[in-house]
1. For Kirkwood radius over Cα pairs in Å, find whichever of P, Q, R sits highest and give me its label.
2. A value of 34 was derived for relative contact order in percent (Cα under 8 Å, 6 or more apart); which structure in P, Q, R was it taken from?
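Bear in mind these aren't lab numbers, they're just calculated from the coordinates by the rules spelled out. In this text, all values refer to a predicted model and were calculated from it rather than measured experimentally.
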Structure P
Amino acid sequence: MTLSDVDTSALMKRVVVEAQCVGVRRTLEQWNAAGDVLVASTLSWVEVWRSLRRVPVRDLAGTAEAGLAWVAEIPLTDGILERARRIGPEFLRRLDAIHLASALVVAATRILTYDARLADAADVAGFDVVSPPPA
């Protein structure tokens, strides 16, 4: 079993049509079918909902639920926030530091992301970084 962190940039591609959406959907379906555990920081729930409010969707709650399906929520803790203050290189943005710290705390081994800064920091931290190409 593999523990895989999925950040908001990838979760949004599950529900918004973009170049990489087919690759993301296929990858997550394969991981789920293999019994892998998909995780994301509580922060992703906020980001997905807030992002979907800016695009025309018929059913905001249903679309957000679809974007977050099969993903276990990593609650924000004082330990995660403390780790996020110190993690990664100086170019890592605040919210990305929280995502990375969350993945480290639960001992994820790979991160699915399309955020270049997060991908670079995750690579340095020893994660297998996955960004499926357009299908």
Structure Q
Amino acid sequence: MSLPAGYPSRRVDTLVLHSRLATAIVLYLAVLGLWGLWLAARGAGPSPSYRGGLVIVEVAIGVQGLLGILTWASTPPEWIHALYGVALILAIPLAATIVRTGSPRRTSLTLGLTSFFAMGLALRGIGTA
């Protein structure tokens, strides 16, 4: 079956996916940051749903990295772009490890602020692309 003339190709460009996923990750991290601060304001620790949200964003960041590696051959990025990507994938697990034994409120606050920090890293990565 062939596509009609003028119809967009179904081939998905990895660079476009890389770009769109970056935007989705920034927005998702903003939501996680607000959620973490809301939990901390209530004096609550991270809920299982919140922790699941952090896992989801980490998987998305990993996929983002794989798409970046796939696009590297056609459009090599600046070295700083890759550095932001590496820092982004390490930020949340590192923060979660550091506050693992802290109070529930402190854990929520730290993870919320780390989500905003990771959002900043993602925005800087987008800016250097």
Structure R
Amino acid sequence: MHQIYNALKQYHPENYASFPFEGEVIAIKETVGIFITMNPGYAGRSELPDNLKSQFRPISMMLPELSAICEIMLQAEGFKFGKAHSIKMTTLYNLMIQQLSKQDHYDFGLRAIKSVLTFAGMIKRDKSGDKEKDAA
């Protein structure tokens, strides 16, 4: 980070800026950006050290639109009625979040939803393959 930051401070377009980085000389453009995505509340994650935190501007992220993500994933997995199924899926997950206890082993995040939808697509493909075998 320090090498990139110093290279940006010394950047002059007329000099075709390049700098040494991990044993190689690479070019740098003034439009380069460094972004750090963190989720310190997630299991096994830690906070950004203060010396790095001072060099970045924090922004907050909104929660993902689960119904839209579910709809697209279901359609990608071959389901014809992705919108209707996505509403049912997100309703189910929201009910589980509200009604089940707040224990650490319950995970109702986007990764868990994605795993369930991927598995549903695998089951759908297996069932479709069984129908084709029966017809032959």
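1. R
2. Value 34 for relative contact order in percent (Cα under 8 Å, 6 or more apart) corresponds to P out of P, Q, R.
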